[in-house]
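I've put the structures underneath this note.
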Structure P
């Protein structure tokens, strides 16, 4: 396997700390200052941003700002990410499939909120991120129990 392909294949398997080290090393090798912003791995937030763009509710090129994050978002999102990965049967999804899973989960949440007559906005999606398990169960009954949520991520790509 060529060295570049090996590196690219292994990048999705690295932890945030390891990715940050790779970024710092690349910055140094390319002549940068060697300092890097911490890497975030909130593919669920990326899914939320993507779904908001798809619905025409977020037109900016940058991701959702930190000031929109409600208190407790990080803990709720971490729980939901774990829940989604367990629903896939294992943590074997590639990073692009995780992003798609985040988009599917957020789309289900937005539809769930609409049915409950709640307006869909960045704030309501972020505030109700903990309702994703119920929204997915309504949209895809039995998928989580069967460990088949990965079908949603792999077939939509």
Structure Q
């Protein structure tokens, strides 16, 4: 038989594309998830650790711009690269970032209450708005950046 290695008599006209096996797909997705969540978290929080005087709205805006914008760019890139795993890593990293932001801004208000630091020049509701806004924005960006074949399902 001419087609003995294939164990078929069907003639194939062209190269067969190799499909990734389950282990490779899982490893690719898990790596994307872990990388995106850790890198997004680190990109987001470092300005808040470097800029200690975040009781001023200008310093808070700088920290948000320097930290959260690059993290959002990374999240969109990772979502396009790793698809659903990247989107979940982006949102997972932003959840931990949201907790960090809440605790950091709460620390600013506690310090001001104890008269150890100047009072913040923004309302106390920012303690909730900034972390929740970041989580919501990253979830929306992840949905927008998700490849089309995942959005149709």
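So the values come out like this:
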read-out: Identity of the structure behind -25000 (criterion: helix-only ellipticity at 222 nm (-39500 (n - 2.57) for each DSSP H run of 4 or more, over all residues; to 500), calculated), options P, Q; value: Q
read-out: When Rg/Rh (Cα atoms, Kirkwood Rh) is computed for each of P, Q, the largest belongs to; value: Q
read-out: Computed 15.1 for mean count of other Cβ atoms within 10 Å over residues 48-55 - originating structure among P, Q; value: Q
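Every read-out reported here was derived from the displayed coordinates using simple, explicitly stated rules and does not represent laboratory data. Note that the structure is a prediction, hence the values are computed from the model and not measured. Cβ atoms are built from the backbone, for glycine too; each structure is taken alone.
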